[in-house]
1. Taking FRET efficiency 1/(1 + (r/R0)^6) of positions 238 and 374 (r between Cβ atoms, R0 = 35 Å, to 0.05) for each of P, Q, which is largest?
2. Among the shown structures P, Q, from which was the value 4.2 of distance in nm of label points 7 Å out along Cα→Cβ at positions 294 and 438 calculated?
3. Taking distance in nm of label points 7 Å out along Cα→Cβ at positions 22 and 366 from the coordinates of each of P, Q, which one would give 1.3?
4. One of P, Q was used to compute FRET efficiency 1/(1 + (r/R0)^6) of positions 46 and 590 (r between Cβ atoms, R0 = 30 Å, to 0.05), and the answer was 0.65. Which one was it?
5. Can you tell which of P, Q yields 11 when relative contact order in percent (Cα under 8 Å, 6 or more apart) is derived from it?
6. One of P, Q was used to compute distance in nm of label points 7 Å out along Cα→Cβ at positions 14 and 566, and the answer was 4.8. Which one was it?
7. With helix-only ellipticity at 222 nm (-39500 (n - 2.57) for each DSSP H run of 4 or more, over all residues; to 500) derived from the coordinates and found to be -12000, which of P, Q does the value describe?
8. Starting from the value 170: which structure in P, Q was volume of the Cα convex hull per residue in Å³ calculated from?
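Every number here is computed from the coordinates shown, using simple stated rules; none is lab data. Since we're looking at a predicted model, the values are computed, not measured. Cβ atoms are built from the backbone, for glycine too; each structure is taken alone.
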Structure P
Amino acid sequence: MGIQEQRADLDRAVAGRTICTALAATAARHGARPAYSDRTGGEWSTLTWADTRTRALETAAGFAALGLEPGDVVALMMPNRSEHVLADLGAVHAGGVPTTVYATLAPDQVAFVAGHCSARYAVLDGADQLGRWLPVLDRLPGLRKIIVVDAGACPPGDRFLTWDAFTELGRRELAADPLAIDRRWQAVGPGDTVTLLYTSGTTGDPKGVLITHSMVLHEAEMVERSSVLPEHPAGVSYLPFAHIADRVLSYYLPVRLASHVHFCPDPAQLTTILGEVRPHSFFGVPRVWEKIMAGIQAVLSAEQDEAKKRAVSAALDAGRAYVAAQEHGGTLTPQITEAFERADQAVLTPMRALLGLDRVRQASSAAAPLPVEVARFFAGLGLKIFDAYGMTETTGAITANLADSFKLGTVGRPFPGVELKLADDGEILVRGATCTPGYLDRPDATADLIDADGWVHTGDVGRLDGDGFLTVVDRKKELIITAGGENIAPSLVENRLKEHPLIGQALAFGDRRPYVVALITLDGEVAPVWAAAHGVDTTDLAALADHPLVLEEVARAVEDANARLARVQQVKRWRLLTAEWTAESEELTPTLKLKRRVVHTKYAADIDALYTG
């Protein structure tokens, strides 16, 4: 079947449908099944799919009662919890446009986003979120009402309303006139905007990406068709709903599959939640997988029993061989299978169980290319992480590695119905039903994004191999061109450095300079464990960054990385910084990608010193 026939098949599958009709169908067929669970005080509370739809209609009635008109924007700033989905669904069913705002944004950034989209309503979690909105309310005169989930944090005044009062208003209004809300959601069409998502702002002010009902349903259809999940799978939602990946995997796709989503509002509790839920699928951006790997490596390196260390090492070798034999072009022999099954039963399954990943049928990664060494590490655990590629502007994944067709170190092949090609300079171009019509009120940026033939210019440079598997090299604008004219992908250098568990983040620099240098930070979770295992009597990161043993180990990590890099890519000088980089300190986006411009500016003196000192 050719691409156009595949596209036509997908079009038929989602024709005329919206998230509203999809939720109605799922509630009718699977109403008693669990939908969303929240964990409070150690106990789980659960909404069924019937509950979810009823609450969504009540929330829609509440927005209508507050005066929401079709097309009005509702800004949401909440952690991952049921109220977040209900507020989003309520806005959609009322004809509004929800937009989740990253909870790490500073007040000025909040003012920019809310002002740019002319938000009329906001639903905020509590005191922390209010602290980001209250200082700029005078710059948002169009914001009519702010709904606060934590009643104890809700300020006085007509502009504010508690979530409980809001939902009670909705219940009364829906009971009084249910047909009014029916007319609203039935008037919503496939081409209407289902959400407005702002880019994370790695290259300037965020841009509002328009995403339609048709786009998310096409994406859900493509993902479902490629899935190896059981019926009604269990999952964990912990990434921000401002991130397209979690919106697809924990919201749009579950509405279609009647999945059971367990919320983890605090990523620090992820290990605990994973152990309780034991999900069938798990998605992590590369940094999440890197941190899990670093934690395992730190534990393994601290093991004193040599017999245990040898047994684990042999089991990991068997796991890697088993996964490698299943890669595209590989051959899985009975001997490899038998060795893996023994290792899996004795060592690997118990190790995955400790992580809460023993039931995972589908592990995936996206947002940035997953370093191949990380993928190989988890292959040793018998866990195949299928790297995918996409962006907010394509409603998430447009390529993916699949169970029956994968190559570690690549981001897979295009989904059926997706057109993909490389421009003359290697830029990845995409065309398909999940591509955005453009940015809100940014015709200039839209024209840069989408050309006259409908191709989306991703800004990423890639390579396609002879089997059609895509490898992402780096962002086009982030490639280093040295003083000698060499082109270097900084992420390649950085990923090599981050393979050492002590290193949390790294930034390679060398544009228009004679050689590459690096800024390095310690991993805040692994470094204290490493220090204790090596007799260092401090857990303070700043002190560790100056400790001779730590500096010696980081120097070894740089040497190891350089040994696997071409000469022009090698790090000639480096500096270990005394603090971690986080979204709060603004070196990282909320999706844990480097904000290179911020780092370049903030640490300009450190970079200059590496060339002059």
Structure Q
Amino acid sequence: MRTNPRQHILDTWRAFARATFGSGEWAWGGRYASNSISDAEQILILLYPATEVAGFRLDRPDSIEDDVLAVLRPMGSGLDIPMRMLEALEQYLARYTDDDGGPTFTGGSYLLAEDPDEEVKPEQYAYDITESYSISVTLCLSAKGFLREFQRTVERRELQNRIEAVILAMDQRLTSAMVGLLRSFVVNVLDPDSAAEAVLLRTVSQGRVVGRTLTQDLRGRLQPVRDKLPELTFGLPPENEQMLRDYPERFFECGWAWGVAQDATDIELTAAESVKQPHGIAESRPLLHFTVNALDGLADLFSTRTSRQGLLTSEQQSLREALNLRWGLALQYWSTIATFGSGRWAIEDVPWEATTGQSSPYFTELVLAIVAMSQQGGTISGSIGRSVAVLEELGQRGLVSRRAAEDDRGVLLHDPGVLMRLGGSELEGPSLAWSYNGFAAALAKTALRVANISSSRRNRARLIEVADASVEHLLARRQPSDGLWDHPANVYPRLAQAPATPAWDMTERCIEVFVAAAALVSAPPVADQGQVDQANNKIAEARHILDQERLTTPTAGGSQEQKLLREAEQSLNRADSLSGERPATAAALADKVLRDLDELAFARQAASRSA
């Protein structure tokens, strides 16, 4: 990879520390007024790499790396840094807790009026947003893991009590976020001959005749999802189950709405008893952006680290199981639609069209991300080769891997971004919308995610090229004033100049890309079976020759020959342990042993002839 994730994280942290601690204390807000999402993004710029990437830990003051201490100098010494993190978490919890002590998940300044001539009402700014639930899952889990480790290093009872209070508050917020994600999961049963059904069938048909054969095949492929939907015993209205049962010919879609759904029911689990469950306002229709955002947050909930560190309480385990069921259904549904048929797949037809009628290359990125998650979980196979070509096309269409022509509409993906209508928000004011301008970051993250599960060297090389081009594009968009994001006019000069303040949403997305790159670098290299077989053949030959030498070499313990044979055995044992994951290294070790043994045999033959 041309991308150097460690250096990029350090550079971002250096700029972050200057921007956030320029006044000597944590400064909230940036390009947008503080809200529950942007403030969480600001914290996670530090906390996410610190809990996910080796060498960036901040929870043990005496173990922080020297280069990390150097870039975070504005935050203080090694002992000061975890204290600053503790203070930031305390402030965040205080800012997003209501008068009754319950967590809030508002979208605030991230909410836009769909019509730019209208203004968002104050009550609309207070709407809970699925993205806040999702990022709260990531924040709470990262914070709990960080604080527990930091707690082990402190002795003062007062400080231990402060840490424990934050952990308890994070548990409360995590539980509320999990309940919110359960109540924002929706199943939308499509009306026959509706515009939404027409879009769905047009998407999967890919030019084929939409007749009885195609619709029956699609129903058959979706039947495993339909069969599991009755297991969703809470959060959804009973009418959904009845409609799916009474009208088996109807198509449906499932995923996450932008907030708690209008028809969401209460979650009747012990863990949810103390959680406020207000009536929802979001239209009961899944939106791809919020579905993938929820899946990303849940990936942290289901991660090995969460299980290994025991970050969930016993009460939260029931919520986790319910979310895991919804996670699996969403992955299965969207990956089925994306890869339906024996010809061209829907995912290969860029741009993807949502059932709302809106289409965008960004939606193709989102569906690709779901397909990659499904591939990672072993749900589907054979999609990586096709995904590579689509990602390369997205890099070109999105003007990430090629320059923009005059009046090129691809620039709009980056500024102002993709605008998505929030159905149901118009009940108390103007219709609201959500904007996303992280196309390049999503492209890089998806390419790295697919590369991490690819077993083909050629595919992985192509995916890494897409990711490297995306990272170079992102690095070019850093602001000259502070080295943070986002200044797209650096790449697209015709755009207006951005404000000279950090956009924490884009900066956090870039950090996610660097963390994904670090995960790929940390993974074992790709090894094909031919290499493994070749390495094992060399090891077998070397062991056989080693056994022959042992049979004829004098057993005097201190002899030079015996020392060489012992070293040869150690090298072959090492080669055996590496042959499955690093066959080229194993073969190199075996080659050295073969050369050493041949030199020993040659020297013995030469000595015999001279005698």
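1. Details: P: 1.00; Q: 0.75.
Result for FRET efficiency 1/(1 + (r/R0)^6) of positions 238 and 374 (r between Cβ atoms, R0 = 35 Å, to 0.05) over P, Q: largest is P.
2. Matching structure: P.
3. Structure P accounts for this read-out.
4. Details: P: 0.65; Q: 0.10.
Of the structures listed, the value fits P.
5. Values: P: 11; Q: 14.
The value was obtained from structure P.
6. Numbers: P: 3.9; Q: 4.8.
The value was obtained from structure Q.
7. On the way: P: -12000; Q: -18500.
Corresponding structure: P.
8. The value was obtained from structure P.
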